[in-house]
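K.L.:
Read through the structures below before going on.
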Structure I
Amino acid sequence: MPIIPIAQVQAGDRLGSDVQTALGSVLLQQGRTLSERDAEILQAFLIPSVDIRRNGLEEPDNVTAADEIAVTTSEVKLTLLQQEFLNVEKLLKRIMSMFSSGLKLPVLDLRNGLNSLLECMDEYNILTFVAPPSSGPTDVMVRNSVFCAMTSYQLAKWNKFSEKDLLPIAMAGLLHDIGNVRVDSTILNKPSHLTPEEIQEMRQHTVYGFRLLEGSTSMNQGVWLAALQHHERIDGSGYPMKVKGEKIHPYAKIVAIADMYHAMTSNRNYRKAESPYLVLEELHAGSFGKLEPLYVQTFIERTTQFHNGVFVKLNNGSIGEIVFSDRNHPTRPMVSINGDIINLGQNRQLFICEVFSTK
């Protein structure tokens, strides 16, 4: 395949082979269709040239039409987890429409859909998983709920919940915001900050959700309570009932962490997404009197575990590779940038603002 200087790389080019860093890690994988951001990453890592497959570039004689088809197919093929993510996203949209029409919750469909998603969870990495584009208009709340189902399930496993609790906890994550179907859509989609009256109405989604779910007798009651209590805090400062500590159901404590993480790391009408690593730091700070400390500690430790070799962007625009993570400061690893090691634990003014997937 043609090897071209990095300055000639264009958005839409396909990589003919893996691109590696000076440390030998795979920066971008073979077959990837390059974006403008990818070109910036290549330049940041001082990659001089890359193998490129592009229409109009001379190809070797042994490249066949079948090869072209195979590469094209691999570009658009979703992973099994991504496909099941879309399936559950469609299912939740259908459930919300049914609730809006006064119909009952299709519990069997919900269980089957979630089970198919959970069977693929070995692929799931909270920091680097890339959700595929929605098949229709993207509903941020729906997408956040699917993420919450996955992350709640993962967090419950990490915290040694029993096997019989795992599916209900995933269901709790998926349905925790279902009460929003009863909230005025103009409030849900308002691009600016809400008035005090609108905030009070928005907070009622917890009660609405509980009332929608409590009639589903074949569903674990923890799912109902997670819808009601996922905004409660262990010091009693949450809502809607200001309950404290052990009065908050364990499912709700798990879902609260997943909900906060994904809400803060996704774009909203009124603000941009925050850095995943900064959000983890905020969750750590929030664990004192607000969230279940043990669950938060486990979430941070396990989410950042085995991230050596992951490529990240810092808030000063530099792009580098995580080379060492300190268990005492998991959100502030050492990052290699053009051969220089930056210790984020010591350079507190710098932080990770973006995590890249190389796939």
Structure II
Amino acid sequence: MAPSVWAALPDDLLLEVLARVPPFLLFRLRPVSRRWDSILHDPAFLAAHAGVPSHGPCLLTFWRGAAHSPPQCSVLSLPLRARYKLPFGFLPAWDLWLVGSSGGLVCFSGFDGAGFRTVVCNPLTQTWRVLPDMHYNQQRQLVLAADKKRRSFKVIAASDVYGDKTLPTEVYDSKEDKWSVHQMMPAANLCSSKMAFCDSRLYLETLSPLGLMMYRVDAGNWEHIPAKFPRSLLDGYLVAGARTRLFLVGRIGLYSTLQSMRIWELDHGRTVWVEISRMPPKYFRALLRLSAERFECFGQDNLICFTSWNQGKGLLYDVDKKAWSWIAGCASQLCNSQICFYEPRFDAWIY
């Protein structure tokens, strides 16, 4: 389109057009001029941006290079099949670890040299905030949950990473800018530190009592779900699906030649795991060349991504379409890299 046509567009129509441009392309235009940068903070643009469909699923990879070097981040856009670098030099130069992402926000935790810190940021707007200290301020398992309607977010601190069962659950609410103390999790033995959050509920696997522990954020209490694990389950990951769907992903079998990767969904009514899919053998062999290889698994909506050490690519499963596909370059070969799903949004507020 000719420049003269763009120049003749009314401002409100121009903002509507820009709101539909892929967020990463707009982000790269920020240094062009102050005008471009101001547009991305314009309330009218943000309102238009909030009203258009989501860009689609992306994979965010975060890693650090040498000691004291700034963190590095790249985002793989699955709809565009393109990778973009996002600068994270605006964050404090602390030893940070990726917690996760929700609603366009990204959460980190780590140490600033004096104590445990939690940081939430929006990579597109380069805005961030350090959360106040928890009442029991030590390294915890955290989950970020953004609420687009309230324009707020919550951070849930569940168990202690070292297995301390005496710590109560704490919840941070960005609207109140403080942590509230809630019930202690009544579980004696967790299976895994991996947690899944969906439908305002937090789930963890536990051996004692056997099944799942579920934390209702709105009510502030824990409940036990006696859902027995599938037989011969070697390792399991809880993965949150869309709305109320909760998946369990893991390897089944005793020997390398008999192993397989399967996916179950929790039947909330009957409190049982129902198998919904099996990874085809060719993908399983390519993902895990050795039976002892460790894999990572995480999800968003009804997409589940698998990665394994030194693989250089990820495997994506679409639960709705029942389709498997490779994602080239989504898994870094760096041992200190971390990956999560990410939704790029300019209208994700940290205050």
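Values quoted throughout were computed directly from the atomic coordinates according to the rules given, and no laboratory measurement underlies them. For clarity, every value in this text was computed on a predicted model and none was experimentally measured.
K.L.:
The value 68, 48, 45 for Cα extents along the principal axes in Å was derived from one model only; which of I, II is it?
P.N.:
II
K.L.:
When helix-only ellipticity at 222 nm (-39500 (n - 2.57) for each DSSP H run of 4 or more, over all residues; to 500) is computed for each of I, II, which one produces -3000?
P.N.:
II
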